[in-house]
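Read-outs throughout are calculated quantities, based only on the coordinates presented, and are distinct from any laboratory measurement. Values in this document were obtained by computation on a predicted structure and should not be read as measured data. Cβ atoms are built from the backbone, for glycine too; each structure is taken alone.
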Structure P
């Protein structure tokens with residue numbers, strides 16, 4: 001890991017250029033982030049970042065579960081991740097910029113070891129310059145109404161393009177981007193004055209928010225590029241991000257109950273928090289894109305495309321009881337689809353709203369009615385303080401015990417544990433919940449970075465339910481959910497149904513850097529560090545590939561577009577020795593018959609057919625690489641899609657014995673009447689289990 005001889009000279013040269021531009025600026029205060037003139041924005045690292053880099057590098061190299069080398073190879077990965085964090089769509093940097101940055105591709109490892117991080121700040125300052133140029137170009141381009149009659153296309157999937165060599169090439173691409181943005185509004189019947197004003201405000205806001213960046217923001221991008229190159233769940237949080245993370249974890253600030261992420265200038269719903277306003281409304285779901293936010297019942301919508309995610313969050317958060325309205329493009333819809341308005345009342349997400357819930361569904365099969373109990377577990381929760389003091393606090397397992405008792409009293413014939421969209425939570429609760437369905441035995445193995453394996457077991461021999469059991473999972477079921485589902489599968493205690501789960505089989509600890517430093521004058525951030533890995537009792541891991549269901553349902557998301565397997569730096573799956581455990585039963589004896597019966601029903605089930613059609617429509621939009629900038633063609637594509645949706649809904653209604661709807665009739669939309677196919681079919685599979693096992 002030799003340090004290249006010219007590195008310091010080149011880095012010093014960059015630093016001198018930055019300092020010269022500062023000396024000639026109006027504002028002579030260059031410590032941290034500042035705007036030195038109307039046209040110059042320079043951000044430099046703060047003095048604390050040197051010692052903080054030493055701490056971060058030391059912690060990651062010493063204590064991370066993955067034994068990695070901070071070398072030229074990892075340096076190259078960090079380089080790409082940092083560039084992509086700024087300009088993933090190749091919209092701003094020129095090929096000449098990248099060529100200049102490339103000199104440092106294999107030197108970042110040495111920079112981190114030597115606590116020299118000026119490179120990241122120089123790249124960011126160049127990024128500000130390039131964004132300013134793009135915003136100026138966009139504003140000028142919008143001064144005259146654009147032509148939407150030419151037969152040209154805009155590339156919306158940017159992964160395959162090269163960096164543009166000249167500003168002229170980039171201008172041509174940006175003109176297409178601006179046309180695409182404008183055409184979306186034209187197709188929604190907005191006039192040119194509205195389009196011009198809205199888009200100019202959008203692009204100016206992009207620059208405005210970028211100019212509000214400070215040294216900690218740039219440093220966080222740099223350290224995250226380092227941390228996430230090791231594995232996707234290792235992160236660095238700046239001091240202000242750490243504070244927001246604590247707020248999010250304590251749920252002490254009111255909002256809509258959704259976690260967001262940024263992708264290609266759009267703020268997307270990443271996860272719906274159980275029990276929050278978004279969850280209760282049933283109108284928002286993962287992959288929805290938020291394009292505008294409005295306050296109150298009649299506030300004006302503010303376009304948020306291109307905004308930093310922190311600024312979008314600030315607009316959405318607010319006082320409990322107040323109204324926030326979102327304009328979204330629903331998941332799977334193309335960018336030229338008509339946006340949907342969602343109205344939500346802000347409130348605090350309470351633990352009781354996230355608690356396990358039960359219901360009974362009645363299904364008729366072969367002339368007989370069966371009662372199938374359903375227990376929905378949004379997350380694995382426990383009152384850690386009550387456990388510590390020995391008090392009788394709330395927990396997942398305790399609540400599920402009571403729900404099972406209630407369902408038994410109502411005469412249930414089988415039970416479904418619904419773990420869809422359950423992202424995990426308390427590991428001990430996944431272990432104890434498993435114990436309700438087996439007599440005793442191991443549930444999960446946890447191996448730490450020193451190769452020490454800890455076995456978490458159920459030690460209570462009491463079985464609270466021994467009847468037919470199914471566990472329903474989807475692509476958003478992760479971590480503790482995968483542990484529970486895998487244990488039930490390994491013991492043969494029940495059947496796993498649904499989609500392949502997320503594949504998060506790692507454990508993280510949060511380290512406050514302030515506790516690791518003797519420096520009390522500066523405020524440091526935090527590092528979230530992967531320290532262990534989960535393994536099933538059969539020796540396999542849930543990492544990356546998740547839990548595979550015994551009977552699989554169609555999914556909107558393929559493993560290559562969502563889940564742990566999509567992350568390049570994800571830890572690889574491996575195996576350890578299996579444990580000694582006694583299987584309760586062998587599902588494989590009846591599995592082929594269960595699959596045949598399920599497939600026979602699916603072939604004639606309108607619910608299943610409608611689900612497949614929805615997934616197909618989603619994939620058509622998802623896989624679209626180019627989009628027409630000709631207004632007539634675009635309108636025709638939009639009308640054809642609406643016609644397909646209209647026919648699909650009416651075919652569904654007719655097969656269900658309902659009257660078809662007229663075009664434009666939103667009051668009788670299929671969304672109001674469709675059933676939960678995965679849940680109902682899981683119930684029917686349990687009924688099949690009853691007949692086959694008898």
Structure Q
């Protein structure tokens with residue numbers, strides 16, 4: 001899948017592997033393995049069957065992590081090693097009812113038993129820890145970050161709160177396609193302090209998405225005790241703030257967790273509302289192997305060790321459920337053999353190739369053609385509206401989300417009429433929370449949804465830097481699966497809106513790998529950018545200059561050739577100087593060129609990432625002079641990068657030092673007189689052109 005990741009198939013002759021395969025198949029009927037009865041929701045296990053199944057994977061998790069720790073001590077495993085000791089009952093109990101491949105889940109680094117229950121093999125998990133060539137991500141992802149996005153087990157990132165909205169979006173998309181899917185979004189007690197925890201719960205409640213939010217409360221977030229994290233008596237009490245039900249259960253008892261999760265699934269089946277469960281569990285070691293946990297009082301740690309759920313569950317099997325010692329020992333011996341076999345095969349596996357050649361941060365480019373479209377005398381704002389209608393009409397799984405995009409038609413009316421035509425199922429006013437919105441759409445993109453996100457202003461996109469730049473942007477590289485998102489960025493100044501509504505931020509977003517950026521300047525380019533960005537299989541950001549929405553007009557003649565869209569655009573040919581400009585500055589450059597005594601060639605790079613400067617480089621070779629114009633400050637945009645690259649390529653062809661025209665490195669001022677002076681315009685461009693010729697404008 002993806003770019004050929006070596007996903008290791010399930011299988012093998014061992015009992016544990018066979019049971020893993022059985023547990024990984026969601027089936028309406030109960031399945032039987034040797035001494036083991038397994039059933040997924042809506043079937044329900046009896047306590048004795050639940051404890052047998054849970055113990056097998058609790059023990060397997062414990063023994064696997066024991067070996068991982070040994071390999072760390074011997075130098076085979078690098079980086080972070082986190083252990084699940086104390087959390088195994090919660091991990092097993094919560095995972096058993098869910099249906100792998102159907103329900104959408106995100107597990108944490110202390111949920112090894114849950115990953116095993118969802119189809120991960122011990123060898124896969126070991127290879128991920130060893131970061132070898134046979135690891136599911138070929139050593140690209142952090143070694144305790146496990147997942148399988150293709151099978152709806154979303155990969156973990158270290159910014160744990162950001163995982164939650166993706167589950168909400170994935171379940172919403174599955175439900176929109178008629179599936180009865182549920183979600184399980186796991187977070188630690190510390191992670192409940194993050195904004196995305198709130199945003200995910202709020203979105204799930206408002207949109208009625210049946211996701212179970214499960215808090216693993218092990219009393220410490222790294223070294224910070226829960227008394228410094230929250231003041232409520234129980235974290236489950238927070239559920240009331242979202243109008244949903246919450247409960248706290250004993251996370252050291254696999255049955256208590258299982259029953260609470262099962263009952264939540266049954267309730268969500270009826271009312272579609274999310275639930276919040278807090279599992280009181282333990283962390284018997286430090287945050288990771290490098291942390292000795294000395295901040296936990298010794299007497300408290302000793303009391304916790306007496307509650308260790310693995311030996312406690314073993315004792316329950318023997319003393320209360322009637323299993324013989326030989327039966328339990330047989331399960332353990334088979335698990336030990338499974339772990340040993342995984343180690344013997346994983347440790348000798350080759351290391352990943354050290355060469356950077358062939359590294360890919362982008363997935364497939366999508367289809368090469370789309371339906372033709374023509375329209376005459378269209379303004380830029382209308383081009384946006386027409387492109388959105390075109391996409392919604394021709395793609396049944398496309399949906400638009402944002403703030404006030406529904407009946408109001410968005411802040412700049414670019415979405416006007418779409419809600420009336422397509423309804424709330426596809427044009428959705430979201431709660432105010434940009435990070436949660438992006439995470440929601442990222443998750444939806446993994447379950448067949450085709451999201452279009454509008455930020456009300458590009459300035460507000462800074463609220464979603466982690467979700468968009470670090471989660472969505474790295475998704476393909478670390479998960480081997482495309483994340484198609486179209487993100488609209490109304491940007492730029494000239495409308496007297498002040499510092500927090502006038503930024504562009506193309507420079508900021510260009511610094512994140514895995515994102516594609518397009519910045520159109522005309523109705524034709526605007527329509528093409530939105531359509532091509534939608535059909536591309538990567539996160540695509542389209543910058544729409546607000547000043548151009550209703551001030552510039554032109555024809556749209558889209559021939560359907562999507563591949564041809566991804567190119568720089570020459571707006572005016574010339575022989576004396578090459579001017580490169582973005583957004584509204586394209587029109588300022590054209591205005592200057594129209595009155596200049598020089599022959600000025602004007603280019604819009606259009607695709608700002610991945611940046612293709614070849615035709616512009618050829619222009620500089622022809623003219624020998626380069627002027628780059630950007631609206632934002634000199635340190636904030638892409639102009640310096642463009643100058644640098646073109647100088648490296650064309651230094652010998654330049655007959656004058658290149659120039660960059662930019663705004664001051666300051667916030668955009670509010671007063672119209674100040675903003676007019678702040679933004680580059682025709683007069684400054686004309687003067688700079690003259691300076692490239694020694695200041696002689698004749």
Structure R
């Protein structure tokens with residue numbers, strides 16, 4: 001049984017409010033839904049694409065038959081069904097056994113898992129007001145559902161008895177670890193609290209569910225509302241003709257024919273800043289980006305940020321933890337706030353020093369050009385390209401003709417996977433999708449047997465949330481006889497009709513990164529749904545995806561896909577060498593903007609309830625947190641400001657945004673292992689698959705890493721990669 005509530009962010013996704021009245025109505029509905037009504041509902045569900053399992057290959061959802069209005073009754077039916085199933089386990093008269101309790105629980109909730117997976121996938125990738133309304137209404141109900149299960153005293157008593165005697169039970173390692181995980185999940189959810197404490201916990205969970213959902217919806221609405229429109233084509237000097245055509249098409253789609261639309265991504269920085277020559281437009285675009293969700297109006301998230309932080313802090317203290325970060329980190333590989341603070345603080349000083357040095361290089365370019373202004377945040381991307389041109393004699397625009405989307409996908413991402421793992425891909429145009437740009441690929445294992453379905457959704461649109469992510473529509477499980485259906489999502493600007501989709505190098509890296517997550521889901525070979533695919537700690541889930549990024553610049557792979565989209569000519573060898581040589585270029589900026597966000601996330605979530613500021617003080621608190629962490633560079637804003645920090649305030653990365661750099665310690669060390677052991681070979685790929693990718697969450701994450709590498713991770717390779725100097729091991 002999957003107990004996670006889908007959200008709208010990466011491997012995952014959003015969550016819970018209201019209010020006792022709404023929760024009470026939900027529970028009254030569940031109570032009133034007696035088994036006498038089930039035959040009628042069963043008959044009504046016969047043709048429902050949500051309540052009946054799809055007969056398409058791999059149980060791919062019937063996107064062609066799913067309608068928005070089907071979700072509310074499907075959720076209600078699936079939730080009632082799960083509670084009935086769980087009640088049978090909890091009320092079993094026989095003594096608890098692994099089979100009649102743990103395995104039985106793993107079989108519960110299959111209908112709800114299907115409905116949730118489809119809903120969260122659609123709501124993230126192709127939402128609309130109807131789905132958003134459903135999300136708002138269902139979030140507190142799902143929170144109540146989760147509480148109804150995890151706070152069930154009879155059920156916990158059975159699980160606790162198995163946990164107490166687990167060493168005497170005849171269990172294989174995966175099964176034994178499952179008993180331990182179930183016990184820990186229930187305890188962390190509040191199973192040992194008093195009834196009065198459980199009542200308060202349920203109220204907190206319900207309110208948080210709605211607040212987090214509202215936060216994410218506000219971010220999407222504001223990022224669309226904040227689109228910057230340009231009337232004079234001359235202001236777009238520096239854009240390619242394809243980029244100008246795409247901006248014109250985007251404006252026309254928004255009802256502003258004759259203008260040009262610069263749509264925002266959810267990060268602070270915007271890709272257009274690297275090429276726009278018009279400084280005033282760069283400033284307008286940048287300031288619009290940073291002001292999102294914090295300037296009043298319907299989408300202002302300041303009050304929500306403060307309330308979420310306060311409720312999370314109270315939730316943690318109710319469960320016996322000093323703060324929300326301590327609660328989260330206990331279940332990660334990092335374990336403690338001290339460990340995370342130490343890593344982030346140690347990296348911050350060198351990163352800021354490098355950023356200042358990079359800023360000085362750019363200021364020199366500005367001064368030599370005859371201009372008389374100090375470098376500002378909206379100048380960074382533009383002038384860093386100038387420095388790149390001076391230092392390496394090329395810029396990003398020279399690369400894009402060699403990074404055509406289809407070629408990157410087939411001859412890069414898929415090519416590396418075939419070399420490493422022997423898997424192959426066949427595009428399926430006979431299967432339904434939820435939006436016309438989505439593509440479906442059947443994945444075959446090295447022995448030719450079907451392995452998974454892969455859905456690729458690359459282009460940005462107003463109905464898609466920002467960022468890039470992997471999601472699962474069907475999780476692998478041998479117990480349930482399921483093979484995986486995995487999606488990858490990006491926000492690449494869609495070209496004008498007939499024009500090629502040419503990627504930035506960052507978008508190429510992102511495509512490789514997200515496919516690393518996809519492989520984690522597709523290669524899963526576990527018995528139980530609780531351990532499937534990316535069901536691992538947040539600070540480990542990014543490890544396989546970051547490792548896969550290495551193949552983007554691996555010479556054999558890069559040469560295979562980096563070919564001119566018009567002539568087919570390979571990228572010149574000297575340009576390839578320059579791309580590889582720039583691995584440390586601008587890393588001071590990249591590391592500082594990331595660390596600023598990670599430190600901000602920790603600062604918010606290491607507060608006690610009484611220390612959380614009011615809504616009016618949210619931005620001042622943010623500024624103070626960055627200053628105290630010594631990462632308050634005006635020209636390097638955090639990658640996400642608090643009011644649009646979806647990872648932290650609506651997704652599964654609260655107090656866990658540090659995970660990317662933590663996982664990069666493992667990643668950089670692993671890259672060295674691949675290099676020392678022959679690189680892009682089946683032997684290496686199969687070893688990584690066997691020790692990490694196939695095992696999901698069946699063991700402690702650090703154990704999986706040791707099984708792969710044969711030793712503990714070292715921090716030296718990360719410091720070398722980011723140009724931060726080499727010190728010690730970790």
A value of 45, 35, 22 was derived for semi-axes √(5λ) of the Cα gyration tensor in Å; which structure in P, Q, R was it taken from? P
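As an exercise: mean count of other Cβ atoms within 10 Å over residues 449-456, calculated from one structure in P, Q, R, equals 20.2. Which structure is it?
Source structure: R.
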When mean count of other Cβ atoms within 10 Å over residues 153-160 is compared over structures P, Q, R, which one is greatest? Q
Could you figure out which one of P, Q, R the value -13000 for helix-only ellipticity at 222 nm (-39500 (n - 2.57) for each DSSP H run of 4 or more, over all residues; to 500) was computed from? P
